[in-house]
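Visitor: Structures are listed in the sections that come next.
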Structure 1
Amino acid sequence: MNAALDADTSASPLALVRDDLRDFGGYRSARSDKLQGEVWLNANESPWPNLADRDGSLRRYPDPQPQALREALAALYDCAPAQVLVGRGSDEGIDLLVRALCRPGGDAIVVNTPTFGMYAVSARLHGTRVIDVPLREADGEWRCDFDAIADAARTQAARIVFLCSPGNPTGALLPVGEIAALAARLEGRALVVVDEAYVEFADAPSATRLIGAHRNVAVLRTLSKAHALASARIGTVIADAALIEVLRRCQAPYPLPSACADEALRALGRDAALQTRTRIATVRAERDALAARLATAPGVRRVYASRANFVLVRFDDAQSAFDRLLAAGVVVRDMRAAPGLGDALRISLGTPEQNAAVLSILEARA
């Protein structure tokens, strides 16, 4: 467990919450009070199961935040259960943070393009300005201008800074020390949110270790990637316990289907966890081998070093590469609409056989 969890060395993140939501009680569902009984007549549910419901459980509303799952995720992410909010993927976490901290029309978020598009989408749907401090490409690497981010957040009323590490689609890992320094500069002004959807593939420390000393740090994690549960939609916000309580009050009722929560618990069990670690190691080895081979393939302009489960590749003719792959039944992500990536494709790591097929297609002369 993180030894710094009880430290109180920085301002409460509640100061960053919208004034009108600090005492907001939210909706109290029929499951909020944790009542116990044998005859359940408090939620207007059907007393009979649907014929298609084999075990009769689907007629009951699920626990909004299953304690067993929160505890399992807290153990996985080395934090306290009170610091965990589980939701419908990282997307819901992003949306909740924007809604809880940003006043529509009055506040802003900071992003660093090219990056995950949902930060800007959530902000714009909420009427919140988006300030872009683009990543800088130098010597074949993507770098984050932390000084420019701090200046932009301080001068343009930003309540949230979204950082993606490893970055999507760049694959670049951000230094935890730089994130800590940014959080210190923005204490009392902005929340620094670190999206670590791919950190398992980086073999690097998580920013969760910063939360004890920097209460304005929050971390997003997911079971969609390394744990292979994308369809279950299990995402986690890890933050100061006071902020988690605010987010819980802003969350819609019953966000986690019971079947998804149960599958997540099974996926975090001993045998499944061992298999996950083995597959992560395979992905890392395949990623490095794929990047090395692609760097010498005809028509490839640049392959960026990646700490995630994908590689970003620039081509002389990205359309031709995309079409050749698609003609062979291989679907990759076209990144050409993203800022600064007009010649790039993002290729996720598949099985060794699938990766070999990608190489065979791209190494062949067009």
Structure 2
Amino acid sequence: MSTLLDPADPLSADLLAQINAEIDSFLDDQRPLLDDVGSEALVLGNLARMFTDGGKRLRPAFCIWGAVAAGGIPADPAPLLRAAAALDMLHVGILVHDDVMDASATRRGLPAAHVQLANRHQDEGLLGSGAAFGRAGAILLGDLMQLWSVEMLDSSGLDAARLTAARPVLARMRTEVTCGQFLDVHVQHEPIRDPQHALLAAARVVEYKTAKYTVQRPVQFGATLAGGSDELLTALEAYGSALGRAFQFRDDLLGVFGDEAETGKPAGDDLREGKRTVLVAHAYAGTTDAGRRLLDARLGDPGLDADGVADLRGVIIESGAPDVVEAMITEGFDGAIAALDAPMTQAGRQALHSLAYAATQRHT
């Protein structure tokens, strides 16, 4: 058994280090091409390395352990690890775009890519708008990283027939998350007139922007790479949907109540960005008329200060929304665990159970 792949510790330090190593190796291989283009291109490569250094690595983990659930622990895990690491290259590219759309100042405790590029514009004395330069550069960085994720997968060394069978899962995931992102943008620009409609809209965003993208498709992608049966893929679909929703609900709570030192993002940032989460939708449904007026007036205010964050938190707490969302997290976790009662390897079942716990009982 590979020491990298321990079902009792499916996010082990050794596994995370190897995923890092796969990404670093790929970026090292890109350096000569970026050198040929010039020092400007190296800026993008350096930012890619900066933002792929670390992270929860949940998508690669779900891919790896989905494959183990289907085919057991491989004798040579290197091709699978390379393919799984490609999912994080894709993910960070999407995060770079997400930060531009949300005007987020930080990512993983660092200035966001568009902010760093805007600062570079100023430092180098370039012409025009630094903010526009930063946004344009970040969009191109995100595009480049998504293209690189395809190249990483192609260079994984996986069996060609298995890779061909699994590509439609990954293609569907890319389309779903992109459309889910647009759903999120659309919902944030809709006035909230009916709390029930807001709940339904938020739930649809969660399913397509997070549940399918974070858990369902990665775990199915891994299982398909290992030749998983239709019965297993159906079980993993249920597991991924339930757990992915619970993962996002935890994220919603952390976005409002999380510790900045642990999350790497300013406290209450989701409130400044006006994110129409399931938590916010339940707050609208459960608060008073005065509470709704305050949410309407301050939610999405980029200048929201600490007192404003505290006021909105108070409305959300008094509405009972955090307790409702905690119950939804528990329901999602329980549903995911129930879905594991299907034909799969014991190592896969054990690891996916542990990952469900890690995804829902986290502080970052």
Structure 3
Amino acid sequence: MDGFLLAQPGGVVRASGSRIAFDEAPRAVAALREGTAELVVGALPFDPRRPAALNVPERAQHTAGPWRPAALPALPSVSVVAELPDPAEHVARVTKLIEQLQDPGQRLRKVVAARSILAEADGVLDPELVAGHLITRHPHANVFAVDLTPAGRAGVVLVGATPEVLVARHGDTVTLRPLAGTLPRLADPRADAAQARELLASNKNRDEHAFVVEWIREILSPVCAELSIPDGPELINTHEVWHLATPINGRLRDPATTALDLALLLHPTPAVCGTPTDLALDTITHMEEDRGFYGGAVGWCDSDGDGEWVVAIRSAELSADGRSVRAFAGGGIVAASDPHAELDETTAKLRTLLGSLHCAIPER
């Protein structure tokens, strides 16, 4: 795949070719400001210190309304070959983090712990076809497929179906809908409704969500003349999980602040990293395997400063030969977390992508 796709409920952006590539986001910001780029598309890595995958495309198209693919061919058979780390090790890592968070003498308040599953296909997985299956199964998600070549990952494609918008900027209006606090969906409707009520009433999950919202308030207050944040979160759901969400709206002080500027200010949020950010990021990079672009951001920004950036969760990296896929999922850990519940949460989130590939996660 030589290009970019972001299909949201309100519109679809497609781009192909690369006129200028950037592995450093500030260079892309400068190109937009200087007028040498009419549009920048691509992805930011989880760790802002790592190379980005941004480019000025040769061709781009923005269409209104949702993407609804026609009949899709079946995907090749996909099966799990490894869990990184294995479930027992993930539980052990989370247990160690909880012990650290319960120590009143340290600064860390929340950290997101992630794991991944490596799967192999018996044929070539075409990124656009994978994206088509994702949006068919998750029609209200933000589905993406991004070529990571500008980051030095030749031919590797990031694919996913995220429920979370990092930030959108249109004119002087800024909108966000951070997610934090999660419980798996249940098959029985009554039990599922009770699960949703439990999430909304959970002090642990509401505290985890509050960390994110208050951090966003602190980051955006200097750049927004107005900022509207509800007093409490609301419930949203995907096919696999319930989330706590807070819709946030603002008005920019300076119209020169672009969507990409805002994405760089906000990424990584406590929802994918933790708080305080620097300490959580160091903890993650020392504890985990490289996350790559999982937990990063995918989006676009034009020369007017308008754009949309989504959080690259419920995602996977598809190898250059299309034969293997590494899917990621994580969960926010606070002092009141339960290690086994956190493992179950990552399993539920992994089903967003792997379920669309008809790939079963091994039973524990």
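Visitor: For relative contact order in percent (Cα under 8 Å, 6 or more apart), find whichever of 1, 2, 3 sits highest and give me its label.
Guide: Ranking 1, 2, 3 on relative contact order in percent (Cα under 8 Å, 6 or more apart), first place is 3.
Visitor: One of 1, 2, 3 was used to calculate distance in nm of label points 7 Å out along Cα→Cβ at positions 54 and 150, giving 0.7; which?
Guide: Checking each candidate, the match is 3.
Visitor: So if we calculate distance in nm of label points 7 Å out along Cα→Cβ at positions 78 and 126 for every structure here (1, 2, 3), which label has the highest result?
Guide: Structure 2 comes out on top.
We did not get these values from a lab; they are worked out from the coordinates using the rules stated. If you're wondering where the values come from, they're calculated on a predicted model, not measured in any experiment. Cβ atoms are built from the backbone, for glycine too; each structure is taken alone.
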